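**Student:** There are structures below to look over.
Computed from the coordinates by the stated procedures, all read-outs in this text should not be read as laboratory data. This structure is a prediction, so every number in the text was calculated from the model and none was measured. Cβ atoms are built from the backbone, for glycine too; each structure is taken alone.
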Structure I
Amino acid sequence: MQATRQRILELLRDRRALTVDDLASELALTPVTVRHHLDILRAEGLVESPEIRRRDTPGRPQYTFRLTPAALSHFPKNYQGFAHLMVSEIRERLSEAEMERILAGVASRMAAEAALPPGDAPIERRLDAAVRYLNARGYEASWERLSSGRVALRTRNCPYHELSRSNAEFCRLDLALVSQLLGLKPVVEERISNGDAACSYVMTLPGA
């Protein structure tokens, strides 16, 4: 992000609400320039529409600006570090069987969020619903038919890529999730964490 607009976000984060004049003073810029940057930030959904600040003295009303919740994504986070430590701690305290039960439970909760068709619906509808669910979470998923009554579901982006390189649990979670979404037992033929271009889950359709 352009440095001036990043600084505006930082000032609004620290001070909660500021006027154009407040920002112009902090940044040593003209009010016209500040308004230009605020317009861009508002268009990007990072700054709320201005609110009137009541004055104690006569004069033109002043308008204050605040951050939107979406703006918080532009500040440093340490989710990956926290998740890595959490998984490491759980791994050291639980048996392999207990860890598998936790992963299955998490996958079940995730699959419950998906708008899946009834269990007797054609598998194509279930595959389409699974792809929509995964894509909404950044997986870049697709599926295709293979020979001999098989299908492949592929995800070309791993939302946990940095974590999965040192925590195989995230790969096992995705495997369990695909199984829960489709009601089939997948076989993993490719993994992004192994350097492949995608994670590929191959399944044989019932009756094939």
Structure II
Amino acid sequence: MSVESVLDRSFEPAVRGYLHSPANPTDDALALMHGAGSNAQAPLLVAVAEAFAAAGFTVLRCDLPYRQVRPFGPPGPGDAARDREGIRNIVAVLRRQVNGRIFLGGHSYGGRQSSMLCSENPELASGLLLLSYPPHPPRKPEQARTQHLPQLRTSTLFVSGTRDPFGSIEEIEAAIRLIPARTELLKVDGAGHDLGLKGKSGGTDLARTVVEVFRRFFG
């Protein structure tokens, strides 16, 4: 496997990230987007990217457009629509790399924006991998982030910790029931919003488990 930096300014917003090219490619690809306070170097994204590349996927883990403008801090109220356009551009870059299926994945905010984009464009991706999907902000269950899910017709694998302050397993399961598509939930016992990978890097048992469940679910 090789990893190289990517910066494609032929798109607006530009595509910036890291491309993992597998030694034995399957011709499928996965785009990975980070959470609201993070970037493409997040330990969780690195671990998942390495595990998928080891399984033959071409993986592009990216900095969303708001992160390209501001190196620190969360996205602003007006950033979401541009970030979704950035994800659309990421798919276009991957289509130059592979002829097979393209999957969208992301942690928290990155996964949420990917799912919102797919709810509006059901043919954009072959499936979704949502890591720590946030049904609501911490301690604010009244601020639901599930309004688009009844329009989501893309098969989706959720991976959620049992101690995630952004949503309990019961809340995740309630959100999943809104989706009129194939879904599956992988529970990570004892993990919080970072799925237990905060401050760590490299391959992990969790990342390999995610790949195994993903391949079984999507075939």
Structure III
Amino acid sequence: MVSSAWMDLAPLHPLLKLAEQYDALLMVDDAHGFGVLGENGHGILEHFALHSDRLIYVGTLGKAAGVSGAFICASDSFIEWLIQKGRPYIYTTATPPAIAHTVSKSLDLIEGIEGKTRRKHLNELIQVWNQEMVFSDWIKVDSLSAIQPIIIGSNAHALQAAKQLDEAGYWIPAIRPPTVPEGKARLRVTFSANHTIDDVKQLIRTLQKIESSMLAEDVT
């Protein structure tokens, strides 16, 4: 799974070994990896080249796919059990045809040449960010995803930074406890394939300016 708060990748290889050792199932919630990770955008399982009947893969269609809803991939026996026993599935209505058609087109984009081009560009943006975003006090968390967290520390400072970013034309929310641990409030930067390298560099300059001004205020 990919944690949206930390944006690190779960160690699926050892987790799957544990599932095999103890005859268990491993559910992977890959909300932010589907459409972004892997050669074909199939997510973290493709990224790690994992295949097993013990895996239950849950992906969202409201992120990279740009639609709504979610899906589950698993062994035939588990899916059949879920169809027969899953109350949320049994007592709900089917996906509207328009949404199903849109999802189909989104999958074509993700797996096609355009999807590969977009992922390549997104990775270039992430590389620029990793290479050029340097903080004096704030902490940048390494991430392969479109989401790049910046740990600021206090809730007040995170909110102040988010407010100044909003005034500068950026919508970058402050993530605070209990979503993250106490003292680990952060900004959640989200990149898109529609952003340009210049967009990222301008954001870097803006963040560095905000951090410098806040550090100066703390000193005085």
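**Student:** Cα Rg over 2.2 N^0.38 Å was computed and gave 1.46; which structure, I, II, III, did it come from?
**Tutor:** Computed on structure I.
**Student:** Have a look at I, II, III and say which one yields 0.7 for distance in nm of label points 7 Å out along Cα→Cβ at positions 80 and 112, as calculated.
**Tutor:** II
**Student:** Now, a different point. Where does the value -0.23, -0.63 come from, among I, II, III, when log10 I(q)/I(0) by the Debye sum over Cα atoms at q = 0.11, 0.18 Å⁻¹, for residues 104-183 alone is the thing being computed?
**Tutor:** Matching structure: II.
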